[in-house]
Structure I
Amino acid sequence: MKFNRLKMSYRSQNLLGQLKTRTGLTPNITGRFAMCLSLKDPSPPNPEEFDEKGSEIHPSVLFGEYEDIFMALMLKRLEKDKLDPQLYLNKMLRAHFNRGTIALFARINDISDFYSMIKQERTE
């Protein structure tokens, strides 16, 4: 099983651009944080909420050397949500990425906010 290229929503593309301006971090780095935030949310995201009018990002760019870890996290989450990985892996990857980007954007105003967010997430 493999991830396909991820087609982000137009909104997520814009938010990631703004996050880069705010923090200096590239979309692949902020995208990893976004994925983690969404995967931690107990409710499943709705893939239909997000258009596919944004940029494409290749999984090897998005996840880098951590692609296998994110695959394991996605498979575990699909199991928890009782979704067939063959049918839903890439659809739910896109949904988690987009939902997580929106959640991350609301929490990050500058690079120092990452420290506060990570500290808070570790204690929850």
Structure II
Amino acid sequence: MIVRNLSDIRQSDRHVEGKGWVSDRLLLKDDGMGFSFHVTTMFAGEELHMHYQNHLEAVLVLQGTGTIEDLGTGLTHELKPGVMYALNAHDRHIVRPTEDILCACTFNPPVTGREVHDESGAYPALAD
């Protein structure tokens, strides 16, 4: 059994910051669960261009508001507490928080915790 406290994660190397977001990685690849689990905040006023070419991601919005634009279809969806989005086709997207968005995220395959977004907004396939 794995039991972790979010406040402890926030004081460790599993607390990762990027431009416009912070992420606390509660489960990573080396935990052996087959997915990773993160609590992430995306900051109001940012425009986060992302394209996870090597990972599938599901996100549940817990707090905050904004929009997500699917660059493949041109559709924009409202983000608010209770809304889940799943990037099931490696969808290129832009998240635009109007308030700080706190969310819970899962990645498959799991991330190692050492990935950084590349110029396309993706994580590399393997960062072992």
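Starting from the value 29: which structure in I, II was relative contact order in percent (Cα under 8 Å, 6 or more apart) calculated from?
This value belongs to structure II.
Kindly point out which one of I, II the value 3.2 was derived from, the read-out being distance in nm of label points 7 Å out along Cα→Cβ at positions 10 and 34. The read-out comes from structure II.
Where does the value 17.1 come from, among I, II, when mean count of other Cβ atoms within 10 Å over residues 18-25 is the thing being computed?
Details: I: 14.4; II: 17.1.
Answer by label: II.
Set I, II, criterion distance in nm of label points 7 Å out along Cα→Cβ at positions 2 and 90: the highest-scoring structure is II.
From I, II, which structure was helix-only ellipticity at 222 nm (-39500 (n - 2.57) for each DSSP H run of 4 or more, over all residues; to 500) = -500 calculated on? Checking each candidate, the match is II.
Here distance in nm of label points 7 Å out along Cα→Cβ at positions 26 and 74 was calculated and came to 1.9; which of the structures I, II was it taken from?
Corresponding structure: I.
No lab work stands behind these numbers, since they all come straight from the coordinates. Keep in mind that this is a model prediction, so the values were computed, not measured. Cβ atoms are built from the backbone, for glycine too; each structure is taken alone.
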